[in-house]
Structure P
Amino acid sequence: MLKIQRFVFSPFSENTYIIWNDESLQGAIIDPGCYDDKEREAVDNFILRNSIQLQYLINTHCHIDHIFGNAYIKSKYKPIFLAPEKDIFLLDLMIDAARNYGVNFTPSPPPDKLIVENSSISLGDITGEFIFTPGHTPGEFCLYFKNEKVCFTGDVLFKGSIGRTDLWGGDAGTLFESIQNKLLTLPDEVVIYPGHESRSTIGEERIYNPFLK
């Protein structure tokens with residue numbers, strides 16, 4: 001079974017997810033936003049308490065609130081670091097963004113592998129596939145576990161909202177196309193775990209999300 005733990009981290013109230021196979025204990029951290037020592041300790045304690053073998057560090061996209069913890073997680077756990085091919089330029093831009101926001105930031109290391117279309121990961125016998133969903137950023141991907149009916153939607157689709165498109169490389173038309181053609185084609189019962197706020201389902205967003213009318 002795929003297990004999911006959400007943490008809300010940093011001044012940006014970003015959702016960091018730890019996911020793992022409860023049989024093999026192989027796991028991944030998605031968008032590590034752990035900002036300070038207390039938040040990093042929360043991640044460490046959870047991984048230790050649950051005996052999780054962290055295999056992957058995954059960035060759905062490379063905005064600063066989703067990569068605060070990249071350097072720490074990569075250094076401590078040595079996971080395979082995956083990031084979207086078309087978002088790599090943002091890793092360097094976020095150094096200046098941190099100064100502009102007035103926040104502390106340790107620059108991210110480069111990824112070990114680039115996420116491209118048809119990329120996937122395996123946690124034991126559980127497989128997740130990456131879905132290319134640009135618009136919020138030029139390269140964002142969602143991570144979909146078909147058999148588990150779970151999708152991590154980053155900052156593409158939220159409960160009752162959608163990602164903003166006024167930041168680096170964002171494009172509203174592209175975002176709507178990604179949502180309509182890639183996410184709303186998933187089954188209604190798929191649970192979405194977004195980069196901010198609470199979870200929802202594809203069916204609920206199809207009916208009630210005011211931005212999708």
Structure Q
Amino acid sequence: MFSFNVLIENFPQLVSAARYTLLVSLLGVACGLTLGAVLCVARLAHSAIISRAAAIYISFFRGVPLLVQLLMFYYLLPVIGINVPALVAAVGTVGLCSAAYVAEYLRGAINAIPAGQREAAIALGFSPAHVWTRIMLPQAFKIALPALVNELILLVKASSLVSLVGIVEVTRMSQSLSSATMRPLEIYSGAAIIYLAINLCLAALGRYVEEKVAI
């Protein structure tokens with residue numbers, strides 16, 4: 001039978017491991033937002049070479065499973081002489097993957113902005129850099145906000161994959177506790193509660209930000 005005592009006794013360790021789940025997810029999405037904005041601008045560039053290079057990047061990271069990317073980069077870096085902690089490799093891979101999706105979200109949002117706004121900004125003497133940083137991208141982030149919040153929620157769930165490179169986040173801790181207690185149902189139920197709580201909080205935060213931005 002299901003034992004609440006086992007769940008309660010081991011729940012604090014799962015909560016403690018959740019800090020790595022949040023760390024990987026938040027740092028990954030921060031990298032993804034930054035690089036994604038750059039990729040979006042490159043994807044819409046007039047230069048065919050720059051646009052094609054961005055398109056290839058996006059196609060690769062959207063087409064290859066995150067698990068394969070994580071293992072590939074984790075084992076590739078030492079081969080080329082770059083030794084970094086597993087956490088850095090995991091955050092970097094998650095950020096690179098997230099950037100591809102963010103770039104497409106922003107590109108779709110920019111296409112929804114009336115072309116007259118860019119033309120008016122150019123007519124007023126704005127430089128191309130200022131057109132992007134002060135007019136186009138701020139509006140694109142606002143339009144794409146629901147999709148970006150959804151991306152963060154997906155990253156929280158995908159962060160369970162980093163357990164394969166030795167990072168003790170919620171899933172890895174669940175595996176360890178399950179083996180130690182021989183009570184997998186209770187342990188994984190606790191993990192499910194933590195993931196659900198995190199994502200519900202993120203969804204609520206996203207709705208709050210959307211309401212504030214809409215004002």
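Just so you know, all these numbers are worked out from the coordinates, no wet-lab data involved. These numbers were taken from a predicted model, which means no experiment stands behind them. Cβ atoms are built from the backbone, for glycine too; each structure is taken alone.
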Here mean count of other Cβ atoms within 10 Å over residues 25-32 was calculated and came to 24.1; which of the structures P, Q was it taken from?
P
Mean projected area of the Cα convex hull in nm², for residues 17-104 alone - structure with the largest value, from P, Q
Q
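Kindly point out which one of P, Q the value -27000 was derived from, the read-out being helix-only ellipticity at 222 nm (-39500 (n - 2.57) for each DSSP H run of 4 or more, over all residues; to 500). Let's see the in-between values first.
Working: P: -6500; Q: -27000.
The correct label is Q.
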Which one of P, Q has distance in nm of label points 7 Å out along Cα→Cβ at positions 9 and 185, as calculated from the coordinates, equal to 1.7?
Q
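By the measure relative contact order in percent (Cα under 8 Å, 6 or more apart), tell me the structure among P, Q with the highest figure.
On the way: P: 15; Q: 32.
Between P, Q, the highest calculated value is found for Q.
If Cα Rg over 2.2 N^0.38 Å is calculated from each of P, Q, which structure is the one that comes out at 0.94?
Details: P: 0.94; Q: 1.21.
So the calculation was done on P.
Comparing structures P, Q by mean count of other Cβ atoms within 10 Å over residues 1-8, which one has the largest value?
Working: P: 14.8; Q: 11.5.
Sorting by mean count of other Cβ atoms within 10 Å over residues 1-8 in descending order puts P first.
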